[in-house]
Structure P
Amino acid sequence: MNARSDQGAFLPGVQAGGSVPRARVESTTGLRRRVLVMFALAVALIVLLAVGVFVSGQRYRSDQRWTLHIYQVREQILQLVNHLQSAEMEARSYGHTGRADEFQRYWHEIAAVDRDGDALAGMVTDNPAQVAAVGTLRAGIASQRARFERILTDYRAHGPAAAHADVDALIERPTHPVRDVARQMLDREAALLRSREAASERTGTHVTLATAIALAGSLALLVAAFASVALEQRRRIRSEQALAENAHTLERALGDAKRAGANLRHLSTLAELLQNCRGLDEAINVIERALPPLLPGVSGALSLINASRNIVEARMHWGGRGPELGDAVFAPDDCWALRRSQPHPGDGDPSAPVCPHLVHAGVITDHSLCLPLNSQGQVLGVLSISAHEALTPETRRLATTAADQLALALANLQLQASLRTQSIRDPLTNLFNRRYLEASLPRELLRAERRKGGLSVLMFDLDHFKRYNDTQGHDAGDALLGAFGALLAQSCRGEDMPCRFGGEEFTLVLSDADHVQARERADAIRKATSELVVRYRAGTLPPATVSIGIASFPEHGDTPEVLFRMADQALYRAKQLGRNRVASASDLAQPAHAPAVAPDP
């Protein structure tokens, strides 16, 4: 048999011993060419789709980092304006009263303004318009500061009258250059934020459109391939088998593309939910629901480093090995990923050692991966996963992307919690501040009224604190305030509300406590204060005493204003009776010479 008869034996429609018609050979060749072209186009569309997904993910991460940066810049601007307003308030107060504590607080606030200005300048170096605005802002601050310090200088050099004139001039001719420049900077940041959000939305639209086009084109090419195979089925059986294999490969690629698209949507939804969480527990609940379907077939746990940065504790887990991983409490050095601040083990590194915390959890026979949660140069925790089979590159990439999003969201939550704490806590004593007290007391009164229970307000004033400052120094006074704040916090239950009211004055709100219980608690605190040992530098400070006034709900008032006033009057009576005493609103009708509580001998 010659070469032409051998070729004809494998082509349908060719008689034995005959020759292959030229048209049939050309048709088979054209079919093969068309199928190859369609397959190449489908692969190209899938590759373009994968590239688009990767690029969009990179852009999304970049947009998220810039969005966080914009929020940080806005927060820094607001903090600077707030500190400048506080400095103006302290300068004006000093001009009216000449109190030394207001003079010190002014310098504290103006130092905070300088620090905020330096921090803001470092944050906007990439924006020439904002850099110029920072220069204008600093010039405005310098002008305002000169006016403030003129009040302080005139008061000390020329007396209250000159300072009052400066304060009146400041009030009558107010200028707000700093506030105007800050508002302009905030507007620019807001415009930049809108621009970045619009760019992110456009990117998402383009990716969606490209995905639809790629999927539609791939499906169209697949349908065309199957149609061509059907037309040529009787002519070329072997060509049909080759096309079927190519179609199967194309289906697998389309399935991978669909899974990648679904994973991208899951990650996008996870990031959106985490951005809108208001606390760590809420974020953990979101993560607990989102990670198992995102990483199926593996076990894992999310562990976070505590505030002291000496313990790593699991906060959630999933999968068959999840309970072992979820029970882990270990030191940061027990995880190679936390030590090196990079994934462990690396890709394709079977010789890497197993993390000690996984050994203690008993998962050393599984394939594992630890991903550190790094954000803004700080390690927040680790995402650990394990599986019976080797982790695929797709699983590793997906887990890495999820870890990056978790780190960014957790860092944002930590920043929000820090700012929230700064807004309600006194920085010296770590007690609640007056603003938190005034916002929370109405709610506590309503709760006490619903429960038909009691509520007492205790007001404290450290005796002769100004003399203490004058003789021992302001640093020693701060040490005494901090020690008394710690004593007050230790003397409270979890539901009580200890606050620094201002200066050397403190307030304690006792929930579910009647007047008798409040008086017993006040006397215990008064006695503990007189026995308080405050260590300062190489020695201890002289003993201090405290005067206490008590007012209770409902017998002394049913509104915050009335309770504050009655407690303050009781405090004033305690001072009249010789200090280091406890007086209540019930004692106000007694003669002034009758002591409320005898002092300690």
Structure Q
Amino acid sequence: MNRKINDFTWKIAGVAGDGILSAGLHMFAKTALRSGLYVFSNAEYPSLIRGGHNHLDVRVNEKEVHSHSKFVDLLVALNQDSIDYHIHKISENGGIVYDLDQPKIDMEYVKKKHINLYYIPLLKLATECGGKIMRNTVAIGASFGLLDFDVDILDSVIKDTFGKKGEVVVENNIKAARAGYDYAKEHFSTFGFKLEKRVRKNTVFLSGNEAITAGAIKAGCKFYSAYPMTPASSILSSMASQEKNYNIVVKHTEDEISAINMAIGASYAGVRSMTGTSGGGFALMVEGFGLASITETPLVVVEAQRPGPGTGMATHTGQADLRFIMHASTDEAPRIIIAPGDIDECFYETIHAFNLADKYQMAVVILTDKYLGESYMTTHEFNQSLVKIDRGKLLTDEQALKENDYRRYKVTADGVSSRTVPGQKNGQHVASSYEHDEYGFEREEEIIRMAMHDKRFRKLDQVKLELKEPELVGEKNADITIIGWGSTKGPVFEAIKLLKEKGLKANYLQIKYLIPFHTEKITKIMKEAKLTVCIEGNKLGQLAGVIKEQNGMDVNYKILKYDGRPFAPEDIAKIVESILQHKAEKIIVLNGYQEAHKTSDLKDIKNINFSKMITPQN
């Protein structure tokens, strides 16, 4: 059997407290990264401190990877649930590492897929090396043993991971990893997969939220306020970790109302500021969002989507807040909405967001989600020469001194007025939540109301001219054009690769800027496309609805998913292939039910017997 080299997906699964995240991210993924390989890692976990089912995937390749894979080549199963939930995702000639005394395994499926079973006494070896807590470290060592990989790199990763805990902890973990490695090498023959080192280039490994943090710091953000709400919480912790390094004030507020109002206050004082939350938190921010609009105060808001409504599913992903973010306001309030699609865009578009907020004196929303925000990916070091800072019409003290009749809200052709901050001479003005005249004084006359409202919205015409129009990625003469936004970008890119292997040509239209909307360019691309399919993580096809609203055109097909899980590239490719074969419905809904019932067939969710699915929790 030919071994598959440097194209591999590893999954570790167990309960919260088993060290799933630290094992996968801090050790397995980083070891592959330091070996010059490209890595994509994403985790799924319930909103529990201990217990529940946790699992993390690490996809490794010698070429760039943009998403996870639906299939697993090696599963580290730390409990029975891990086998039950994931055995049917294991690829042909894949394997399972386990240490259960009497595991229940579908042997018929194992034989059919030629799955290798690797019993390794993880708990016993961990205990001998210093404690059962290192069971995950033993499993990682065993995994690299099966992959015939150089374990020395893992040693250096362990030193960095546990260095702050002292030499004893480091030595015990290295010993545990070596024990697993040696056991696997001694007791098992060659696995069908192998990892080999490559020369590492200028790569980094970080999550979308970490890239947003880096972008904000590079943009000169000096104030961040937030109340923790998954999946935006890690931005708060990341910003706090850099507070002293970059002279940033980070406030963990009592609620989201305080968070947005503090950010508005800091921005009004001249400081670049940002706040972050998820949908439920942004619901509380809406009144403050209107305050930023009517006072024309620059503001950057990160809205990291998760399924709802209400509290919803705190630790899962979705794309159902688009319409909410587009229209959240009393009356009408202009805003810019940016939906980055990958790690690089999280960095560069965050810097862009600060520049746009300052230049046009309005709120800019960075719309992301759990999958993009919390997944880790190898990318190249950011190009610092591309970073430009633009504070717009923010007056210097010298410029303010020359003002004889300062009007903060002066009606201008582009809708943008010069801006001063408290303490600047000749820059005094009134800023309140009331409709006002050019000086900021409350006024309710019809002509003033219309002039100010038109002024605020006139900015969007200028923004639209500045923003780069969407472009097709891939072959121009494609069989089908895939339209998407946000975190679907990675799975779509990988799906296009799979389609190409079958001789099918697809291209991708990413809509990154949702307000203002590039209606003319999108219309032109859609008219020239042979077929169009819109992929979204919501039930109603919200982007498809926006397109219809803007240009009157329907997409030919919709692929929707709202079960809280990200799209898998294999599913996208399979459905697009069926569309091209004229075997698909106009609206295709992907759901987790098909995974739970061990089938790749699309099921009619109406036929589910929910009563059989509800079982008591231990």
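Computing Rg/Rh (Cα atoms, Kirkwood Rh) for each of P, Q, which one ends up highest? Can you show the working numbers first?
On the way: P: 1.18; Q: 1.01.
Largest calculated value belongs to P.
Please state which of the structures P, Q yields 2.7 when distance in nm of label points 7 Å out along Cα→Cβ at positions 37 and 341 is computed from it.
Checking each candidate, the match is Q.
For distance in nm of label points 7 Å out along Cα→Cβ at positions 517 and 549, which of P, Q scores largest?
Comparing P, Q, the top value of distance in nm of label points 7 Å out along Cα→Cβ at positions 517 and 549 belongs to P.
Suppose helix-only ellipticity at 222 nm (-39500 (n - 2.57) for each DSSP H run of 4 or more, over all residues; to 500) works out to -22500; of P, Q, which structure was it derived from?
Computed on structure P.
Every number here is computed from the coordinates shown, using simple stated rules; none is lab data. As the structure is a prediction and not an experimental result, all values here were calculated from the model. Cβ atoms are built from the backbone, for glycine too; each structure is taken alone.
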